[in-house]
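What follows draws every value from the coordinates through simple rules; no lab data is involved. Quick caveat, the model's predicted, so the values are computed rather than measured. Cβ atoms are built from the backbone, for glycine too; each structure is taken alone.
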Structure P
Amino acid sequence: MSAILRADGSWVSDVTRLVREAGTEAAPGDVVPLATFLSLAGTQRAGVGVWLAPDNEPGQLAPYTNDLALIAVDFPAFKDGRGFSTATLLRTRYGLPAICERSATC
């Protein structure tokens, strides 16, 4: 199991599970691709995080910003800055806080 370094400097166990396969049943604590998240019924979204790929439109999450458990932004390559653009949009246009946590296994 990996750990997450929180913004306050403390470490916590990482219990999230990244589900990349379409059609896999999502459970609380899972992080699923945007298309999978959007296909879930309202009650199925509880406790489920969303994984944004570089080509995803973060505005699709606007109706769900108060209910999101977690947003993970993908950085497919070291020099790929689209993740920073996505994070800026989430913060400035959609009012999400700028909290950054990093997995100890990155």
Structure Q
Amino acid sequence: MSLSIEDVRMKFSKELEEMLIFEEYPELVIVRTRRFLGGDNFAKVAAIVRSLNGEYISNGTKSHFKVPRQQKGKAARVYSLTEKGQRYFEAIKKIRMILASLEDLEQLEKK
């Protein structure tokens, strides 16, 4: 299975996607950062890239992630969502963020 730039882009949350630049080449998709990601966001991006059999290339200001377009094995399952499915997926992510915020507030109230 061959991944398109959109297949790779859809793996990232809107928040992460806005921090990244995607470039498509015949053999791979390059993912570059628009700005410093910080530890947590870097780890999230790296995990997604690894799930697509990709890797991080450390090269100073030219550092980037590369994802092979030709996928093998388990990572070959990349599903494209319909517009309605994408809205549903985004809504669930927002609900999870709200629930996490509520849990944080509960922890603060207990202190």
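Some values worked out for this structure:
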{"quantity": "Structure (P, Q) behind the derived value 64 of percent of Cα pairs over 16 Å apart", "calculated": "Q"}
{"quantity": "Origin of the value 3.1, where distance in nm of label points 7 Å out along Cα→Cβ at positions 9 and 65 was derived from one of P, Q", "calculated": "P"}
{"quantity": "Among P, Q, structure where helix-only ellipticity at 222 nm (-39500 (n - 2.57) for each DSSP H run of 4 or more, over all residues; to 500) as derived comes to -4500", "calculated": "P"}
